[in-house]
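Structures given as structure tokens follow.
Every number here is computed from the coordinates shown, using simple stated rules; none is lab data. In this text, all values refer to a predicted model and were calculated from it rather than measured experimentally. Cβ atoms are built from the backbone, for glycine too; each structure is taken alone.
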Structure I
Amino acid sequence: MRPARLVLLVAALLLLGLIPTPGAAQATPAAPTALPAATAPSAATPVAANGQLEVCGTKLCNQRGKPIQLRGMSTHGLQWYSRCVTNSSLNALATDWKADVLRISMYIQEGGYETDPRRFTDLVHSAIEQATARGLYAIVDWHMLDPGDPHQNLARAKTFFSEIAQRHRDKNNLLYEIANEPSGVSWSRIKSYAEQLIPVIRAKDPNTPVLVGTRAWSSLGVSEGSNESEVINNQVNAANIMYTFHFYAYSHRDEYLQTLARAADRIPVFVTEFGTQNYAGEGSNDFAMSQRYLDLLEAKKISWVNWNFSDDERTGAVFKSGTCANNGPWTGTSALKPAGVWIRDRVRTADDF
């Protein structure tokens with residue numbers, strides 16, 4: 001090559017940055033790194049985007065203090081439908097459904113925790129790890145239902161949450177739901193339960209938000225003739241907590257919707273369970289009423305979880321019967337019931353994190 005052309009080539013390479021400038025310090029080549037696991041969190045995951053959550057005022061906020069709305073799904077009872085909570089189904093929930101949060105529903109009675117505390121605690125540990133690996137938030141749901149007085153299971157709850165909080169205290173993607181649906185008891189009784197259990201959790205884990213069930217199947221009292229004022233005027237003596245509200249759109253009409261709207265302006269609320277059907281998760285879907293609820297939740301930045309991510313026979317289970325036994329298909333809509341198609345579309349519409 002002629003000298004003049006060589007000079008011109010060198011100059012061009014310098015401008016393009018393809019060779020170092022003479023005299024410039026040379027960067028040390030980066031050490032090779034291992035490929036990430038297939039389910040490792042990326043910058044696009046909800047947890048990577050938001051980090052440790054905290055209650056700020058009446059909102060759930062991310063690590064930067066920004067109010068956010070999480071959207072996701074609840075498992076059915078682990079004693080019946082753990083086969084629906086697999087690597088493949090959770091991959092679909094994280095990537096195809098684009099969910100933010102998984103609610104891990106562990107029943108206490110009905111063949112659940114009380115029958116084998118070790119087995120069910122380990123199932124919850126496993127589900128937490130699977131959610132964490134996918135960058136999802138995880139709600140640990142103490143699914144007390146019958147008996148409706150949470151004090152009946154207080155000793156069990158202390159044992160369970162002590163272990164969960166101790167093992168997972170360094171994670172930034174958990175929420176503890178300490179009483180699914182109290183019923184037949186006063187709000188002061190539920191408040192007493194929360195004020196005995198929360199310090200046990202805080203001794204192990206000072207940072208994770210706690211979700212407290214409300215009276216009358218977590219309806220803020222409406223289903224037993226009360227309203228949100230009993231909670232607003234007598235709040236749990238603890239920090240970094242939210243109150244839960246459940247609704248089933250076919251059964252729970254304007255009185256419930258208006259109660260939720262008023263309450264959310266005064267106290268932090270998280271909808272940890274809802275369906276588009278009747279209060280049993282059965283019957284016809286009322287998508288119009290459901291959308292009214294979701295519009296309110298979006299406007300007020302109230303996080304929500306739909307019931308449920310299984311293939312049971314009810315219309316509220318998103319998958320057609322047999323899907324879990326056949327291990328899918330989990331992605332797309334071919335295996336979904338009408339409620340599943342509707343809710344998947346709304347889970348996929350992410351908040352502006």
Structure II
Amino acid sequence: MTLRLIDLFSGAGGMSLGFCDPNFCGGFETVLALDNDAAALKTHKLNFGGRAVQANIEEWLLNNDVPQADVVIGGPPCQGFSLLNKKRDGDARRALWEPFIEIAERSGARVFVMENVAELFRSPERQLIEAKAQRHGFKTQATIVNAADYGAPQTRKRTIILGWREACDLPTFPPMPSHADPKLKRNLPRWRTVRDVIGDLPNNAIGTEIGTRAPLNLHFGRTPTDKSLARYAAVPPGGNRFDLQANRPDITPDCWIRKTSGGTDLFGRLWWDRPSVTIRTEFYKPEKGRYLHPAEDRPITHREAARLMGFPDNFQFYGTKVEVARQIGNAVPPHLAGALAKMVHDILIGKQMAA
């Protein structure tokens with residue numbers, strides 16, 4: 001039996017991939033994907049069936065009938081909750097979970113899965129989300145998960161809110177991890193590492209343009225200045241901007257010299273034998289985070305970032321370099337989505353089989 005899926009704020013479809021691709025879970029098909037990003041919706045169309053609609057969710061809900069579905073998934077935009085945007089009090093994007101729940105109710109879905117930044121878990125908005133869901137007939141549970149615990153080669157912590165109808169049975173929530181931090185010495189495979197997923201790619205990026213041939217069509221580089229190349233070379237394995245300042249103060253930006261404390265990921269190198277840090281939308285800019293290649297004097301490529309998110313090489317992306325980077329950085333790691341999909345499948349099919 002194939003279960004019907006609505007993916008809201010779908011982006012490129014990282015969450016759809018986890019639910020629909022048998023390499024992650026399978027057993028679901030998208031009947032509707034909704035997002036306001038035109039390039040991301042074209043990517044979704046290239047990889048999945050069903051309708052893919054470019055629209056703002058509030059406007060779409062006012063003017064359209066909601067298709068019937070078994071499950072609604074998605075991540076309302078997280079900027080309002082993020083630690084990167086602490087001053088965004090009253091950000092209107094916080095309210096986009098309201099039409100999400102309304103669509104879950106109108107679709108007749110028996111389950112919804114909402115994904116967001118870890119900070120949502122302890123925010124007042126979480127209580128508002130759960131209260132609205134309960135008014136629409138859903139029981140809820142919420143937790144924080146780490147994508148690395150489910151096979152993603154990336155330490156990405158997210159809040160998951162699960163909603164289900166009373167007629168459904170709730171299995172173990174969150175899903176049982178499939179991998180573990182090797183420091184914990186649990187009887188599970190260790191976290192997947194950067195080396196595991198990009199170690200086989202050519203050291204040198206290929207050209208500077210998005211090509212048309214898989215699997216290396218995203219393994220392209222930038223055209224850095226001589227100063228940028230010198231800065232990259234000054235950062236040792238596992239190093240960061242403080243190593244740049246120590247080794248080459250003459251080419252260290254003045255703002256970093258003045259700022260003697262702060263995060264240690266800026267202008268940092270990824271470690272070969274750890275998962276990646278969280279991949280964000282500007283991973284091609286090492287001044288934004290720990291996005292230098294572990295050994296090469298360059299930022300990671302789009303292909304490397306896509307693999308670190310969990311996208312297979314045959315996943316087709318549409319758009320400019322910036323648009324594709326945004327799609328990769330905004331995605332839900334498909335390995336995490338797949339673990340959630342298996343849990344949802346057990347809720348829906350397990351109950352039905354027992355009846």
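Of the structures labelled I, II, one was used to calculate Cα extents along the principal axes in Å, for residues 254-317 alone, giving 38, 20, 16. Name it. The read-out comes from structure I. Given a value of 23.5 for mean projected area of the Cα convex hull in nm², point me to the structure among I, II it was derived from. Label of the originating structure: I.
If distance in nm of label points 7 Å out along Cα→Cβ at positions 54 and 206 computes to 1.2, which of I, II did it come from? Answer for the origin of the read-out: I. Starting from the value -10500: which structure in I, II was helix-only ellipticity at 222 nm (-39500 (n - 2.57) for each DSSP H run of 4 or more, over all residues; to 500) calculated from? Derived from I, not from the others.
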